[in-house]
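Student: Following are the structures in question.
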Structure P
Amino acid sequence: MNGRTGLVAMMFGLAVALSPLAAWAQVKIGVVQGLSGAPAIVDFGESYLQGIKLAVKEHNAKGGYKGKPVDLVVYDDEANPQRAVELVTRLITQDKVPVIIGTVSSGNVLAFMHLNQQHKVPLMAGPSIATPITQKFMDQPKNYVFRCSMVEEFQVNALLDWGVKKFEKIGLLHSTTGYGMFAKAEILKGLEKRKVKPVVVESTNPGATDLTPQLLKLKQAGVQLVLTFAEEWEKQYRVLPKIDYKPVMAGNWGLSSGILKDVVGAEALEGSVMGQALDLNDKRAQQFDEKARKEYGKAYRWPVVVTLGYDAANLVLRAIEMGGPSADEIRDNLERIDNFKAVTTGVPKKPYAKDDHECLDQKDVFLGVWKTGRVVRLQ
């Protein structure tokens, strides 16, 4: 090899070493989910993660990204905002992931999502549902926050449209978490818009062991419909028979949790109403349901959350396929995706646009009800 040839070879080798493809020898997706804590929180986190893992497993079975497997870097934020901030910081600065998916608690997402925007690392929020999540940075040249999940405003509207027609006395029980306070604001605004005043508004702090005082006040006021937006639902359902109180309980989609049914029993949940976004009468949803049951067995408990996690991961994987595992390319390609085949009922072929980072719209959200141990569409 002469000197000139050797120099060219060295330059070529250096170019390969520094090329994006070489840097992408390992393609990583960061995941933060609530995997410990209150039963419903854990059910959310584990179920959404099941969907993510299944999507990535299928993607890797087809060859991954340019023959390289996609790896998940998964952390448990313990439904703790400070912990979530620490983990997202770690994913961005140490793990160097180009995209993050998470998490259960809306308060956690609201606490850390400025990091995604600041570092220009796209966030696929889910299964968190607080309305402001995707709107916070919409006025900036590029918004790095997307969501594939339920949206609080949409399910609140569905619940209130139904509730004000069916019940004369409506009460609200909410938590004092970041999510609970946002939910309270959404509900009170929605009731005012419909010219209805709640009979009683009660709150509960995270970790409270006894909700008897709050539920007694609701009972004494004759509340027929309890809008429950306090995350620890199992504690509420345990109190109701003790005080001989049988209101209709209605709340966010967390009330459809499989773990909640295991903890309090199907009889206690009978008639409870919640927002939903998956119709298992749909053929594609039925096929996925069968596949997920085969994959996870008894650990598969919450179809709607699993399908949204599955769709979220597939959207991220599609964006990577379109332009590589570069944070900016992933962000831009999420807005460009078209002809997407979602499992979740109502997710369109083109989920996102520059001014819309929600995969669901109001028309896609309906109400479900517990009936003989299953959640079915409310008629």
Structure Q
Amino acid sequence: MSSTSNASNASGTDPVTLGADSGRTPTSSAGTPAILRLTPLGFPWETADPFLFCAHHDDAYPEADGDLAPRASLAGRELGQDFSRKDGWSMYHGDSVPGFPAHPHRGFETVTIVRQGLIDHADSLGAAARFGQGDVQWLTAGKGIVHAEMFPLLNTDAPNPVELFQIWLNLPARSKMAEPHFKMIWATEVPRVHARDESGRLTDIAVIAGRLADSSAPPPPPDSWAAQPDSDVAIWTIRMEPGARWTLPAASGGADIGRRLYFFKGGKVDVAGVEVPVGNSIELRAAQAVELINGDETAEFLLLQGRPIGEPVAQYGPFVMNTQAEIRQTMADYRRTQFGGWNWPDPAPVHGQDPLHFARHPDGRTETAPAVKTARAAG
């Protein structure tokens, strides 16, 4: 995916830097500011090194037509480029099934966390997958891959909500030409930490990358920046019950680590003594533990954390390298090789009506996971 969908409750205000002159200085027990900056969630969500991009897609698709497409008129939509959110959903670059038909990547990774609904993956290496409802796909584009990400709608007698995050994590220069690779983390493999406060109110954390307390995420792909022992990359989703209190622990990597907490659902939360409304990115001082006190609504957050790679970034759409010369070479390579070519019958393959979650890798290895059926978001 290379575009965004939903700016969750963006407030439209300018970023706020909090500190000694702001009149509302959030502090830790050490007395130094815990919040560095508040930024309204936009289109897409603002990120920082080592992350490149973060999109939150939240689409209320209607019943399906039996061919994995919405049973609804598509009149008034700009098919092929529909980010309208008309009736609460978009087709994106799809013509009949919503999603993102074949498109290339080089030089970074995508981490796709599907909270509701399904994604059908197909790529130029001959691999395929269907995943969702709490599953995660971690794809290292490396030296180049073309893939499609379609949103098949299976339910013909009920709505088909799709909610996901797609995160782009940069690769260091030494890994930008690594062999493409993807890893599945099935919903049942994602560690979950359940923390209850003194009043018994629950905070639930899904650990997609990194470590929290005694829970460690499955290892990332081998060439990932997250695989470096000192990268301190963490990707967590956090759900707090109304009135819950929980302390976000300090990052193990110390003061050099970047940390952002994206507050995308709920009402308001107290962060280190500052009341923050929903629809904000909260840039935190990672070396400090921070207490979160939720308001009267269930609150949900995405946490992105990591040590900066600290290298130049040259980007042209879906290609991310270190220099403009490397971008020009990437474009020439793509014109010449198509990163392996596209051997699927159309640019937007889908994988039928079977709800089974599976992955077929380029080497022919196949893995399956049972479909997880749940009424609420899975992460």
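Student: In terms of mean count of other Cβ atoms within 10 Å over residues 254-261, which of structures P, Q is highest?
Tutor: P
Student: If helix-only ellipticity at 222 nm (-39500 (n - 2.57) for each DSSP H run of 4 or more, over all residues; to 500) is computed to be -1000, which of P, Q is the source?
Tutor: Matching structure: Q.
Student: Sticking with this structure for a sec: Which one of P, Q has distance in nm of label points 7 Å out along Cα→Cβ at positions 102 and 342, as calculated from the coordinates, equal to 2.4?
Tutor: It was calculated from structure P.
Student: Quick one: distance in nm of label points 7 Å out along Cα→Cβ at positions 182 and 350 came out at 1.7 when computed from one of P, Q, so which one is it?
Tutor: Derived from Q, not from the others.
Student: Quick check: 0.60 is what I get for FRET efficiency 1/(1 + (r/R0)^6) of positions 78 and 198 (r between Cβ atoms, R0 = 35 Å, to 0.05), calculated from one of P, Q. Which structure matches?
Tutor: So the calculation was done on P.
Quick note: the coordinates plus some simple rules give every number you see, no bench work behind them. These numbers were taken from a predicted model, which means no experiment stands behind them. Cβ atoms are built from the backbone, for glycine too; each structure is taken alone.
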